[in-house]
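Read-outs throughout are calculated quantities, based only on the coordinates presented, and are distinct from any laboratory measurement. This structure is a prediction, so every number in the text was calculated from the model and none was measured. Cβ atoms are built from the backbone, for glycine too; each structure is taken alone.
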Structure I
């Protein structure tokens, strides 16, 4: 724990009157959970809080109390700007391009570029929501049941239901602390990781039908046409990467998701101990962890896929 950073954040939050909180584009459970958990906590002090996600809240997390407050654009002034779960500032998206440097940057990605005025980066934590579970009480905030539900969702989803290699006894103690508020952990688990809409499931089917493999890598591809045919409204992979990560006999799992802005979203997962996929993501302008990383790359699907697969093979000597 960095005590000077802890004190600096506590002071800044106590002085703030109007707070803007953001997380990354194509938000996952930890982005939503950390954003919502911190935002609801700060609201307890009768401060004005704007919670903004450029791509909005995925349907899997709209059940969380307070999710309806999350907007897709900045509305009004603020005196304190906070980012959560963002390894680099550009991942916040277009609404924040002209905002300037965040006052506080809270994250658990080891590739974080420390772009805030105050940076609380703890790469050993399983989720940014786990960091907030530890620090919110120290900053003078009570973790109420709605806050606990948001933070627990972040931890559950970023650990794939406590299946990632970085889960520790401390991680489970954090979960226990949150459960003691009365939240229904099994229900949050089901909503965050298991249940999927009919369009999302059809989208999965398309991706799974096009699986490919080569040199220890297994990957799926989702095109704009696939998304339209399935009726899926998101611009992510509907967490199909988690299914690909469960395929036995490979060293790396990947997915390529075509975007409408002449870009391709790539996710990597290390399927064996000792493999670090974060340098590959970093090379392509992304980031993440040893076991899980991602990037958004400009170009056509074919050219991006060719270049990324080649670089992945070269980097990992596959």
Structure II
């Protein structure tokens, strides 16, 4: 497991959820299977790691991990023997507890799946005694990437986790989990923060002039907005939107617009274009917009399919019709 920064306090908009978790923990009512769910980018992963560290910390202070004990140091170094992280990257050399590539593990993964091999290792982990004599914690993130076989393998461990074992599932789309998986977990919603609360936090991390536009671009999810600014995706999104608007207003030709859009990742362009269409349809529904939405989704399917189509031609065809849509 790779090194990770310590999370020592809840995000401002998660204080209520943290208070609830703390109360359950103090009364020994916290479920051994916990499902944190909500929109991507609101900090569910941070909350999961804060709880994991709190459960493992040797000297918690005021209900929060101390950040200084041996357990906290091992957690930060990615070497705590009583912590298990299940993700799609599990099995790469940097994810191994001992920092070495293990025999039989894949060295890389490109699929959006958490496979059964990972869950078998988690089950093995669940049967071991705690090395530090306390609790053991596993995080599965994002849980909806568990394939069906992996979820079925996990059910018995969720139902009978063993003393001192806590399994925290982090999910952006809990509806994709099997009903049998969800029913074995205590669900906790992590809501999207109020816009002003998110902006206040985001302005401490990025330039003020980019905070508001990035937050709007990321639909109010502050951590997603922060990552977007760090990767300059907010500026790229603005460039794509300006190109589409210029083509629609006949300020540039469809050929020029297609050339500009073809420079970027096709999936990203189609997704952002779809988001723009969604906003337009919500503001002023029109049959032409709905019809064009179908065209866009079909073009996206072709562009991301296995037939390897000419994306530039797909963009040109779409932009010709896009320029003719009613203003």
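Here distance in nm of label points 7 Å out along Cα→Cβ at positions 120 and 224 has been calculated and equals 3.5, so which of I, II was it run on?
II
Which of I, II yields 22.9, 69 for Rg and Dmax of the Cα atoms in Å, as computed?
Considering all the candidates, the number was obtained from II.
Could you figure out which one of I, II the value -15000 for helix-only ellipticity at 222 nm (-39500 (n - 2.57) for each DSSP H run of 4 or more, over all residues; to 500) was computed from?
II
Tell me which structure, out of I, II, gives 2.9 once distance in nm of label points 7 Å out along Cα→Cβ at positions 16 and 208 is calculated.
That value comes from structure II.
Have a look at I, II and say which one yields 18 for relative contact order in percent (Cα under 8 Å, 6 or more apart), as calculated. Mind dumping the intermediate values first?
Values: I: 13; II: 18.
Here the read-out was taken from II.
With FRET efficiency 1/(1 + (r/R0)^6) of positions 56 and 280 (r between Cβ atoms, R0 = 25 Å, to 0.05) computed per structure, which member of I, II shows the largest figure? Intermediate results must be reported in sequence, preceding the final value.
Working: I: 0.30; II: 0.00.
Largest one: structure I.
Mean projected area of the Cα convex hull in nm², for residues 136-271 alone computed as 11.8: which structure among I, II?
Derived from the structure labelled II.
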